[in-house]
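These are the structures, in structure tokens.
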Structure 1
Amino acid sequence: MIFKKDNLRLGLLLGLVAPIISLVIYYFVKFYPLYTVGDFFFFLRTNKSQITAVSVPCLVLNIALFTFYINSHRDNTAKGIFAATLIYAILALLFKFI
């Protein structure tokens, strides 16, 4: 199975895709009845203080994946997930302050 591999590329892929999946789930749980997807992104663009409030829950899935791969001694995959998490966190901070 693909999730049993210990591969840096797999970790990067998982780390980049998981927050997107989390963002979709977050949108449907918190914003779906009130906002369309376009309105949701416009809301984030105009309310920069909310970027952190949205990005932190979206990175929770990465934390769970990272913990799973560390505990199963697949360190290369965990490194990739950690690197992707750092990329997302830095981008969120840049979007918030720029």
Structure 2
Amino acid sequence: MSLTSVDIDRLARLARIGLAPDERARLCIQLNNFFGVVEQMRAVDTAGIVPLAHPTDVLQEVALRLRHDVASEPNQRQANQRSAPAVEAGLFLVPKVIE
């Protein structure tokens, strides 16, 4: 797949961006280079290769270092609601904005 300057003009119009003539030419070259790399990757034979769901699936000895999901701060609801103009049953009251 090779893009032309007409394709670049159409893409620029769809993206609503203005391109100078030198930018248009440079972008055309860059996008065609990108599509060339994509074509090289598509040419690689991947038959029989199992898709990798997660990088640590390959390494069984690697454990994810996830922190425990615990509250790290005390409940500050009352202190946070002190400056609110209206509170009821622990909830902020706000004016109705949708009919």
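Which one of 1, 2 has percent of Cα pairs over 24 Å apart, as calculated from the coordinates, equal to 68?
Source structure: 2.
Given a computed value of 48 for relative contact order in percent (Cα under 8 Å, 6 or more apart), which structure among 1, 2 does it belong to? Working shown, then result.
Numbers: 1: 48; 2: 17.
Working through the options, I get structure 1.
With distance in nm of label points 7 Å out along Cα→Cβ at positions 16 and 40 as the yardstick, tell me which of 1, 2 scores highest.
Structure 2 comes out on top.
Going by distance in nm of label points 7 Å out along Cα→Cβ at positions 8 and 80, which of structures 1, 2 comes out largest? Write out the running numbers ahead of the final one.
Working: 1: 1.1; 2: 5.1.
Result for distance in nm of label points 7 Å out along Cα→Cβ at positions 8 and 80 over 1, 2: largest is 2.
Out of 1, 2, which structure matches -12000 when helix-only ellipticity at 222 nm (-39500 (n - 2.57) for each DSSP H run of 4 or more, over all residues; to 500) is calculated?
Clearly, the read-out refers to 2.
Comparing 1, 2, where is distance in nm of label points 7 Å out along Cα→Cβ at positions 72 and 88 highest?
When distance in nm of label points 7 Å out along Cα→Cβ at positions 72 and 88 is calculated for 1, 2, structure 2 comes out on top.
Bear in mind these aren't lab numbers, they're just calculated from the coordinates by the rules spelled out. Just so we're clear, the structure is a prediction, and the values are computed from it rather than from any experiment. Cβ atoms are built from the backbone, for glycine too; each structure is taken alone.
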